[in-house]
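Pasting the structures in now, so scroll down.
Please treat every number below as a calculation from the coordinates, not as lab data. Here the structure is a predicted model, which means the values were calculated and not measured. Cβ atoms are built from the backbone, for glycine too; each structure is taken alone.
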Structure 1
Amino acid sequence: MSEAKNWKDREPLVSICCITYNHEAYIRDALDGFLMQRTEFPFEILIHDDASSDRTQEIIREYADRYPDVIKPILQTENQYSKGISNPSGAFNFPRVRGKYVAMCEGDDYWTDPDKLQRQVDYMERHPDCSLCFHSARIRTVDGSRSDRRMRPYRKSRTVTPEEMIDRSRGYAMASMVFRSDMIRQLPEYYVNCPVGDTPLQLMAASWGYGYYMDRDMSVYRIGAAASWTSQGKAGDYAAKQKEYCRQMRQTYLDFNRETGGRFAAEAKSAVARIWYLTMVNTRNYRVVLDRKYRRYYRELTARTRFYIRLETGFPGIYRRLAALAARRRKTAE
């Protein structure tokens, strides 16, 4: 990162926001992905670590010592999530943003293309009505198990309407998202209360303008990291957690609908129905999942997911044997 030495007295155009918690095994990949970016503009790296109990903070300090004008960490000594602060980006990183644009990447994901930021900023500079630029991503499982290979919500690069960003059938990778910092100067209530950080950002972007999708893999989404939101959500009473998640997300969309004066009421209603349906998939309520009245949402599932649902419901013995084999392979990989 040879250009960084000249950035001391220059304002960053982009603020990279990264949150970490027990990401010792992954944080170097994230930081190296930030620092390898080839840009014509300065950027800053804002990191918030929520009192990790492993070596994450030590690694962050190491990088911050090498790039003190670029990397700006907050290293908590007490866990803020346990105190009720469930959205650390909004609480600790967004207030520090100095750039015109914000790029997101959590500490267990990472960027793979050195020209990622330049490509996205170039587009947004040319198109001031674009409020969110994002791209496809590779999926990597920590334990080596099989999964869908990519997060690819669309089949080619294209503009995405606000309605599509709200009522979307495929997820957008958090580490792919770049948006205008004006959007987060005053956070709406539905952002603060939402149990996840990516959905309300997409809703905010939809209320500000349109999106642009780049059909190019420029980051990796890691599945199965021990401290990730997904992994923590599967611990304990999973069905109860899914029910509560559905309730919270419904409230998010209700609050969004109120905030936007009902402009996207139909899309918000459909999005809530989809979230409820996916909780039925996650909790294996296949009587509901396969009900023809929900055919639209069933068709939106990936081919891999539909295959395993049909296998489990039609050939449960074969499914159990395959599941046991996969579990043994994961244990061996660990």
Structure 2
Amino acid sequence: MRSMLIAIVILVLVAAGGLAATIMLSAPAPLPRMMSVSDAFAGTDFSGMPARSHFTARDGTRLDYRAYPGDPGRVVVLVHGSSGTSASMHLVAKAIHAKGATVYALAMRGHDGTGRSGDVDYIGQLDDDVVDFMKTLGPRKAGETRTLLGFSSGGGFALRFAGGPNGALFDRLILVSPQLPHDAPTSRANAGGWVSVAIPRIVGLSILTRLGITTLNGLPVLRMAVNPDPAVGLTPVYSYRMLRNFGPSDDYLGDVKRAHGPVMLFVGEKDEIFRADQYAPLLKPVRPDLTVTVVPGLSHMEMTTRPPALDALAAAARG
């Protein structure tokens, strides 16, 4: 019996050592810059963009957003994509605002100079930040509609939020080229070259997290093919915590079912990161009233910059 216990202890120690080595030695590899994404806004006129406004989250952190005041009875909240900024949603906000709505473009914690770059304190903190922001808008007015619109990773996050416990804060959901889990049929390997993923580290941290050990969840696990110039302001690396929070939940199909009100999805026909033709066959059987619009000829980032997409999104947000 004693020898068996010793053997078990040795096996546990070896396994723990192997897991620790896997976590510490695995890291996301550097990537060549992906021009279609990281330089998508070259030449864009930002001269009319509102200055940053601020609100204070429950942990005391000051978080930023940009406000486009319009009809107080039609509120649209925008969530940018991976590595993005509030400015990256300016053209979308401008198009929707031109149709009369009040629009808020959030700078998600860990991006755009807010909080620690590429990190959060815990999985779920971004959800709490959105709840805290909505509280700053005050009680819902009679007849007011509130729409949540998310792009790319922000689309996956918006779906996560809409299907979660606070989803009733919004009446409508607009998903633009949304990220779904890596094993969904919409996904391309390494997001078409946009990301480098430290899979062994993710697996190891997932095991520890299930065991209640979260100390190492701030380690980097995802690197994006961004323009490295700090002046551009893109976030190059995500921690495990950020990766697990800023995107879809594992139960994303359940979130599709639970989302309140109309759910509309838009994607570019030539999206180089996700498979545009796979959204409808994947999601409509789960929620038949969900609408999927494939915009001809547009790539991933062009869904936030080109008039055909901007016009479609503005019309959808108008209701």
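Thinking only about mean count of other Cβ atoms within 10 Å over residues 61-68, which of 1, 2 has the largest value?
On the way: 1: 14.6; 2: 17.9.
Going through 1, 2 one by one, mean count of other Cβ atoms within 10 Å over residues 61-68 peaks for structure 2.
Work out which structure the value 24, 19, 12 belongs to, where semi-axes √(5λ) of the Cα gyration tensor in Å, for residues 173-236 alone was derived from one of 1, 2.
Values: 1: 24, 19, 8; 2: 24, 19, 12.
Going through each structure in turn, the value belongs to 2.
State the single structure among 1, 2 that was used to calculate semi-axes √(5λ) of the Cα gyration tensor in Å, giving 35, 21, 20.
Working: 1: 33, 25, 19; 2: 35, 21, 20.
It was calculated from structure 2.
Of the structures labelled 1, 2, one was used to calculate helix-only ellipticity at 222 nm (-39500 (n - 2.57) for each DSSP H run of 4 or more, over all residues; to 500), giving -9000. Name it. Display every interim value, and only then the final one.
Details: 1: -12500; 2: -9000.
Of the structures listed, the value fits 2.
Work out relative contact order in percent (Cα under 8 Å, 6 or more apart) for each of structures 1, 2, then name the structure with the largest result.
Working: 1: 17; 2: 22.
Between 1, 2, the highest calculated value is found for 2.
Which of 1, 2 yields 18.9 for mean count of other Cβ atoms within 10 Å over residues 85-92, as computed?
Working: 1: 18.9; 2: 24.5.
Comparing all candidates, it corresponds to 1.
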